[in-house]
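As structure tokens, here come the structures.
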Structure P
Amino acid sequence: MAKFLDIHPVDPQPRLVEQVVAALREGGLIAYPTDSRYALGAQVGNPTARQRIIDIRHLDDRHHFTLVCRDFAQLGQYVQLDNAVFRAVKSATPGPYTFILPATPEVPKKLLHPKKKTVGVRIPEHRITQAILAELGEPILSSTLLLPDHDEPLEQGWDVKEALDHQVDIVIDGDVSGSEPTTVIDFSDGTPQVTREGAGDTSIFV
């Protein structure tokens, strides 16, 4: 059974955040709230947890995994940014955006899009997520928690626990998560292409 942690959405309790980070470092898989939707999260270099995400969501090889980063400095270690893209991404972070960008050698090959050699990155504006990232000291490998047999995302921690009780190690309840997905902006070729409209305003990239 998954451990259920009730973490305060404004002032996350350090001892509970430490439990989450310990689980990630031990190879665990977590379900956690973000400023868009609930997500599944693991350590970046953990192939077993990555496969668990694939199995839960029934993903294929074309899926763009996301590296959830604490800040822009951390994001810059994992993706390539020219000056124009740097300014565009910087203006929209933190917030409910995922950016598809060419990856640096820091990103494990299995996380890359097989043809484009790109990866998704984002910096969320969510205190629980930010507290976990600060304690972990590295990005979280993440994928939106949208189950294959569900038309709508799960928005409450108890619903997530009921659905994934034997498939994840920790479920975090941190008040209601956002109901819209992130807006996805693809900068693979250096120009912004909106590939999914979500919670983030797309007009700043037009």
Structure Q
Amino acid sequence: MNDIHFYEPRAGHGLPHDPFNAIVGPRPIGWISTKSRAGIPNLAPYSFFNAFNYTPPIVGFASIGYKDTVRNVEETGQFCWNLATRALADRMNASCAMVPPEVDEFALAGLTPAPSRLVDVPRVAETPVSFECKLTQVVRLQDADGQPAPSWLVLGEVVGVHIDRALLKDGVYDTAHAGHILRGGGPADYFEVGPEQLFRMFRPQ
């Protein structure tokens, strides 16, 4: 029989580092760009991010704490998601610095803001993929007892998609060669997606 470590999160995990993020992972990175009502650009990565629906396409990220990104999205109703790749990893990491709202993380990370077509929010010019999104919901999370948690889930409909044509192989997006990076557990673990990790399974008929 396996030697199982069991814990109740409310009582603490009793380990050197909380294993939750490592178990639910690796996770796509929500590299979110926004613009404040005053027109100040903001760029920040979120490790709780994913897609939640096909039609309409909906993506979402959770902010632990009510941060500038959430406020900007609520004020303007818009945001962009930018693909974090291995080539951009260091600059993505630089954009997560804790800086005042008036600091432009594009400039801080040495990135170029690119105009979007359907939303008034800059994209990251250097990334091969971006989504333009319009806000659908902001949800304050709560625990099983109905008490509010200090976290906000932001959901948005993807209204525009930008893809580097080099990643379209016979019209199919080439995930294996796009350089996606994902957040793992611990204080610093990331993973890169590559062709070595690719395998295929088709749904039963």
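A short reminder: the numbers here are calculations on the coordinates, not readings from a lab. As the structure is a prediction and not an experimental result, all values here were calculated from the model. Cβ atoms are built from the backbone, for glycine too; each structure is taken alone.
Tabulated data for the structure shown
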| read-out | value |
| --- | --- |
| Among P, Q, which structure scores highest (criterion: mean count of other Cβ atoms within 10 Å over residues 36-43) | P |
| Which of P, Q yields 4.1 [distance in nm of label points 7 Å out along Cα→Cβ at positions 4 and 156, calculated] | Q |
| Read-out Rg/Rh (Cα atoms, Kirkwood Rh), computed value 0.99, structure in P, Q | Q |
| Comparison of P, Q - label where FRET efficiency 1/(1 + (r/R0)^6) of positions 140 and 164 (r between Cβ atoms, R0 = 25 Å, to 0.05) is highest | P |
| Entry that produces -7500 once helix-only ellipticity at 222 nm (-39500 (n - 2.57) for each DSSP H run of 4 or more, over all residues; to 500) is calculated, selected from P, Q | P |
| Structure with the greatest value (metric FRET efficiency 1/(1 + (r/R0)^6) of positions 84 and 132 (r between Cβ atoms, R0 = 30 Å, to 0.05), set P, Q) | Q |
| For 0.65 (FRET efficiency 1/(1 + (r/R0)^6) of positions 52 and 172 (r between Cβ atoms, R0 = 25 Å, to 0.05), calculated) the corresponding structure among P, Q | Q |
| Structure from which 34 was derived, relative contact order in percent (Cα under 8 Å, 6 or more apart), options P, Q | P |
